[in-house]
Each structure stands twice: as C-alpha cells, then as structure tokens.
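Multiple structures are listed underneath, in structure tokens.
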Structure I
Amino acid sequence: MASPAFEEIAETFEFLDDWEDRYRHVIEMGKAMPPLPEALRVPATKVEGCASQVWIVPRIEGAGANAIFHFQGESDALIVRGLIAILHALYDGLTVSEVVKVDAPSALARLGLTEHLSSQRSNGVRAMVERIRILAAAEAA
C-alpha cells in the first residue's frame, strides 16, 4: 500500500539510474518542503536516534482508527530533509490504522535507499519511521 505521491517518487527513482542523481533528487525534495515553524522545533517533537536534528509534528484529522494522519518535519541536514519528504509521501493522508501497517523498510528498499545510506542515516530513518508509527498508533487506539 503506497500513496500516489510515493509511487511518483519510485517512478522518478527508476528513471534516475545514477545514485548521485537520486541523491540530488532527495535533496531537492527536502528543499521543496515548507519549513517547520521554529516554535514547533521543541524537545517534545524532536526525534531521538538521529545523527542530525530532526523534528516531526503530527496533525491528525478526525478521531479513532479512521483519523487521517498528516505531519510536518524538519531537519538541519539537507539529505535528511529529503528523507522526511519521502516519508511524508509514504504516510501523509493515510488513516492512522493504515500508517501502522505500512512496510516502510520494503518501500524504502524499492528506492534503493537502504544500501546507499550510512548506518547512522539508516538508524535515523528507522527512528523517524518508529516515531510516525507511535504517533499514529496512539491515535488509532
């Protein structure tokens, strides 16, 4: 289950043969994201386990398992902002019960990210995915 936005990213990645081009595309996606207001960059929204500074702020529409999950994210590292943009495409607009079911590792593997990220960056992505799942699961409960 992948959103049309994520499918579009996957198609673009298939078109970009060279990892350098993919890396640049990830950075461009990060630059295109709206910045997270400074007031939301607080310890409560900070994602632990990332080498760079990362904040994820959920916005839930509705209540219960069918509530719609949205989030904003920010990082002080351009590549990480791009990774947040990819996660945004993967999760934003799903119901909270769908968010919990997303197989993020296999979705990200489709993009070839797993073998091209440093172990620190991979750990950071896992931490972001886990934070998103926890936020959605709390709402779905």
Structure II
Amino acid sequence: MLLEIRGHNLPGRTWHLDDGPCHNVHVGLQVGRDAVDLVPGDSDAAHWRAEIEVLERDGGTDFCGPAVHGRPGARFVYLTWGAVEATGAFTMFRRAKLMLEDVAPLVTGRSTEHVVATVDLTDERGGPRCARLRPPALTLRSA
C-alpha cells in the first residue's frame, strides 16, 4: 500500500515550549529513528509517501515497513516535529501518530492500495499537532 500524507495549515517556524521558544521548526516522517523529508513549519503544505506492506495475520490486518512503528494490532506512522539546528541536527520535541488501524478498512481485501491521509498540522492552541490524529484534523480516503 502507498500511504500518502498531505499536511496543511502548518503552525510556523517558531513555537513556544514551556521552557522557551523553539526556532526553525520542521516536521518530517519518522523512518526508524530518523525524521526524513523535513518540511519547514511555515510552508504552505507538506507531503510524504510511505510504502507499507499490508499482511493478513491471525484473522486480522497487520502492517510493516520502514516507517511503521508499534506492536501488532497497534501499528502507526509518526509525523515528528523538531528544531533544525545550524549544524543540520534535528532535535525532536513532539510527534503525531497516524494509527494504521484507522486505515485498515480502506485496504482490506484489495489488491492495489493507495490511501491519502489529509492532516491539519496545527492544533487548537496554534502549535504543532501531536498525539493520535483523529477527525476532523485527519481525513482518510482511497485514491
């Protein structure tokens, strides 16, 4: 399955943590321990693609691939927020979790899969969206 994540309404390049401002905010797809395809927090939009293998196991659907995290039955994909330092180092401070169980109804029993997840990347307080992604901040559809 191809999971295409389209982000919009990014929160900006500066965000205020409890202990002070965070500058040069970026968001990326987490692959293993690394954030990849970083997008500046003041961009108009963000776009990521992840190839995910859909498996039938023990009467249920399971997922695997480099961008997939979690245990069987609770797999997910992370969007990870962090600051990019002058050295190019990325320091993560927050993550959003797209649960693959929410995607499962769109892919079960199909031979070719392409799912589009559209995500509002700014939370209700104006900061980078984190925690589990849910409607209305998340919409899913087959493409």
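Every read-out reported here was derived from the displayed coordinates using simple, explicitly stated rules and does not represent laboratory data. The structure presented is a predicted model; accordingly, all values stated were derived computationally and were not measured. Cβ atoms are built from the backbone, for glycine too; each structure is taken alone.
Miscellaneous remarks
- Answer label among I, II for the case where helix-only ellipticity at 222 nm (-39500 (n - 2.57) for each DSSP H run of 4 or more, over all residues; to 500), calculated from the coordinates, equals -16500: I
- Computed 17.4 for mean count of other Cβ atoms within 10 Å over residues 35-42 - originating structure among I, II: II
- For distance in nm of label points 7 Å out along Cα→Cβ at positions 83 and 115, the highest value in the series I, II is held by structure II.
- Top of I, II by distance in nm of label points 7 Å out along Cα→Cβ at positions 107 and 131, largest first: II
- semi-axes √(5λ) of the Cα gyration tensor in Å from the coordinates reads 23, 18, 13; which among I, II: I
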